[in-house]
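Listed after this line are the structures, all set down as C-alpha cells.
Every read-out reported here was derived from the displayed coordinates using simple, explicitly stated rules and does not represent laboratory data. Treat the numbers as computed from the prediction; the structure is a model and nothing was measured. Cβ atoms are built from the backbone, for glycine too; each structure is taken alone.
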Structure I
Amino acid sequence: MSSLTGPAPLKTSPLRKIARDIRYERRATVPYPPGETRFSMTRTRRFAEDPLPVLLEAYEKHGPVFTVRILHGNSVFLLGPEANHHVLVSNAANFSYREGYYSDLFPLLGDGLLTIDREFHRRSRRIMLPAFHRQQIAASIATIDEEVDRALVPWRDGQKIDLYEWTRELALRIAMRALFGLRNETAPQAAVDFEQALGFYAADYLLQALRGPRTPWARMKAARARLDVLIYGEIRRRRASGERGTDILSLLLDAEDEAGASLSEAHIRDEVMTLLFAGHDTTTSTISFLFYELSHNPEHAAAPMGQLIDETLRMYPPAWIAPRRALGEFEVCGQRVPAGAAVNYCSWASHHLPDVWPDAWRFDPARFTPAAKEALQKGAYVPFGGGSRTCIGMRFAQAEVDVIGRRILERWRLDLDPGYVLAIRQMPTISPKHGMPMTVRAA
C-alpha cells in the first residue's frame, strides 16, 4: 500500500521570509492596490494590538481591496462578499496557503490541511472527509456530553470562574478523547505540552524571530518533541496491535483515497496536530464570547442556539484572517493585484462592514433566522472559510459549542464581573486577552 507523497519541507526562518517578501515585491509587474504603503511603526503597532479599526478605516478610505504596509512588506486585504467569494471559490486556485503567512505554522503543525496546497491538499482532504461525516459527529456527541457533564459538576451558585480557562481545559479533554482516544494519565500532560507549544504563536512577533535556548522558539520545539513522542508512539502501538476505536486517529490509520493511497505516520501526525490546533481554540473562544454577549444582552438567552452561535461567530470569528500568496496576477472589485503579493481575506473585518451588516457592532441572533441566512450574499459570512478550504472540522466544532452552550443555559446564568473590559488577543486566533471572569448564578 502506497502513501501520499507530500511537498518538500518548508524553510521558515524569519530572515528567509523577509527576503522572500522583498523579492516578490520587487518583481511586481503591476502596482499594488491603493492604501497605506509607506512604512509606519505606529501603524504596525496598531495592527499588532488592534487590527480591526486599521482595516475598517482602510476600507472606508480605499474600498474592498487595499494595501497595508506592515513592517517590511505590503499586504493586500480583500474585504466584503465579492472579494471573499473571489479568493475562496471563484479564483481559489490562484492562491497558496503554503506560500502565505500560514507557513509560520509549519514548525508546529507540519504538512496538515492548513499548510498544504493543490493536489496534495485535495487528496489529503478526501482521505480525511469520512472522519467528519455526520454519522461520525453524531457518535462523538456522547463523548462531548460526558466531558461537559463532568466539567459542570463542581459549579455552585455564586461561584467565580474564568470561563475562558474552564472551556479551554474542557475543549482540550474533549479533543484528546475525540482525536486520540486518550482518557488516561497521558491526556493531561499532552494538553499541557500542546498549550506550551501554542504559546509560541501568542508571543510578540519579534520574540518569535529569536532562536536559541530559553526563547519562545526553544520552548515550542521542546513541547513539540514531547507531543511527537506521544503521537508517534500511539500510531505505532495501534498499527502493531490492530487496536482501533471511534476516535479520529483510528479512522486515519485505515483511511485510503480513491487510488488506494494511505497516510504515512508523519502525515497522520501532522493532520492530528492541525485538527487539535484548529479545533480547541475555536470552541474556547466561541463559548467565551457567546456568554460575554449574553451577559450584556440577557434578552437573547432564549434564542435558538444555532442563531446564538452564528451571531457569535460573525462578531468574533476565531480564524479571523487567512493569509495567502497570489500565484498569478488577478483583478477583483476593479483592482489589479500583482503576482507574488501577500493576500489576506479577513472574516473579522468583513463581518463588521456597515454596508453588509447594518448596526454591525450589535449582537443580534435574528440575523441568522433561516430566512435571513437564505438571503445572505455569497461570501458575506465566512467564519469557517469556504470552497475547498472550508474548515473540515466545522460540524464537529458547531456540535461541541452547541452542547456546551445548551448544558450551561439549562441550569445557569453567567454574569460578567463588574468593571471587566474586553481586550482581544489576535494570535494564533482571536480570544479574550485577559480571560473571561464570570459569576455562576442558578437559572
Structure II
Amino acid sequence: MRIPFSYWWNKVKEDGSFAQNYAVVLSGTGLNIGIQVFVTPILTRLYTPEAYGVYSLFLVVSTNLALIASLRLPQAIMLPKAESEFRALIRIGVVASAALSFFYFVVLFFLKDQFLSFFNADKLIPYYYLIPVMTFLVCMNQYFGSWQYRNNLFKKSVAVDTSISIGVRGFNLAYGFLSKGTLLGLVFGDMLGKVFGLILSWKLILKERIKGLYDGVSKNDLLQAFKTYRVYPFVNLPGVWLEMFSGQLPVLFLSFVFGLPTVGMLSLAVGIMDIPKRLFAYSATSAFYKKAVDVYESSKNGLGALVTKTLYFLLAFIVIPYSVIMVFGKELFAVVLGGNWAASGSIARYLAMYYVIELLCVSLGSIFYVLRKEKVLFRFQVGFLFVRLMVLMVSYILGFSVDATILALSIANVVLFSTQLWVVFDFSKLNGYKYNGIVWGAIIISVAFMFGLRFLMHEFGLM
C-alpha cells in the first residue's frame, strides 16, 4: 500500500513526532555535509596526506580512550524516567570522564615516546597532552548531545552543530593557508570546534537544566543509578569498544606498517565514504532509537513495521552513491580532490563493497538495546575483532600491498555485516533471508547499472 506524500508531510509538521525529529536532524546533518563537500577539495590542496594521517591517528586514539572514559553512559541518558535518576546518572558520567582523562595524561606523560613511536607518529610526541584533553571534550560533547535529545531539543542542537561545523571548516581553511598546511592544523580545528560546541550548548540550550545537576543527589541515588545502568559500563562498553577498535584497526595497522601518509589516504577515503552514513545512519539512529523504545513499550510486535519502513527509506538513498564510488571512485577522487589523492579513491572502491550493509546495521542496531540483547551484540563485536585481526595478521605475514589488505578486509566485512543484519531482522520478527535478499538485490542491480554506464562512457571516449 502506497502512503501519500501528504501523510509524511503532516508527520513532519507534527511537533515532537519521529518524522519531525528525524527531518530536523537530517536537515542539519545535510547542511554540515554540504559544507564538508564544498570545503574538502580545497583542504586536500592545502593539507598533505601526512597531515590527514596525523589527524586520523589522533582521532583514533582519543575516541577509543573517550569511549572508555564515558563508561558508555551517554547511551543511557534517554532512559531514566525520574529526573533525580537522570541527574545522578549524568553526574556519575562527568566525574568518571574527568578522572579517567587525567589518568590518561599521567600514563602518556611517562609512555608517550614508546606509544607514539610505535605508530610512526613521532611528530605527535611534543603534543601528547592534547590526547587526554580531546578525550574529555569528546566525552562531554556526547553527554550534552544525549541530554539535548532526551529533552527533544533537536532544532537548537542542530543549529549549534551547524554553526560549529562552519566555524571549524573556516578555521581549517584559514590556518591551512597561513601555515602552509601544518601537520596539526586539522587537529587544532577539531578541538576548537568541540570547545565552542560545549560553550554554546551550555549557554543556549542547557543553561537552566545544568543548574539541576547541583540539586541534592544522595550517595544512595548515585549507587542506585549506577546499579540500574551497570550493563552499559560492564556489558555494553566492552562490546562497543571492541567494535570501534576493530573498525579502526586498519588505521593503526597501516600506520605501523606503511606510515602516516598511507593512513591519510585511508582517512580521506573513509571520510568521503562516511558522508551517506552521517547523512542517513547517524541521523536516523538517535531518532530511530527513541521511536523504537516507544513502539516496543506500546506494542511488542510493532518493531517489524518500523524496521521495514526505515530499511526501504535508507536503501532508496544510499545504494546509488556507494555504487558510484565502487565503479568510478579512483577517477572521481583524482578529478575532484587532486591527482595526489587517486590512491585514496582506489581504497574507497573497496570500502564501498560493504558500506551499504554497515550503514543499515548502524541505523537499525538500536534493536539490540531496545530488546536488551546486548550480550548477543557483544558476541558479534568479539567476532568482528577476531576476524579483522586475523585478516590483518595474514596480510602482514604474506606482505600484502595496501590495496590487497583493504580488499581482504572489505570481503570479511561483507560477511560480518550481512550476518549481523540478518539477526536484526530476525529479532524484529522479520524473515532474515527475504530482507537480506532485498538488500543484496538492490546493491547488485545498482552496481551492474554503473558498470554498464562505465562501459558506455568508455566506448564513446568519455573516460
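Here distance in nm of label points 7 Å out along Cα→Cβ at positions 226 and 274 has been calculated and equals 2.6, so which of I, II was it run on?
Numbers: I: 2.6; II: 3.2.
Going label by label, the one that fits is I.
A value of -27500 was computed for helix-only ellipticity at 222 nm (-39500 (n - 2.57) for each DSSP H run of 4 or more, over all residues; to 500); which of I, II is the source structure? Value -27500 for helix-only ellipticity at 222 nm (-39500 (n - 2.57) for each DSSP H run of 4 or more, over all residues; to 500) corresponds to II out of I, II. Comparing mean count of other Cβ atoms within 10 Å over residues 50-57 across structures I, II, the highest figure is found for II.
For which of I, II does mean count of other Cβ atoms within 10 Å over residues 146-153, calculated from the coordinates, equal 18.4?
Working: I: 15.1; II: 18.4.
Matching structure: II.
When relative contact order in percent (Cα under 8 Å, 6 or more apart) is computed for each of I, II, which one produces 27?
Numbers: I: 27; II: 20.
Comparing all candidates, it corresponds to I.
One of I, II was used to calculate mean count of other Cβ atoms within 10 Å over residues 258-265, giving 14.0; which? Present the calculation step by step, with values, prior to reporting the outcome.
On the way: I: 14.0; II: 23.0.
Computed on structure I.
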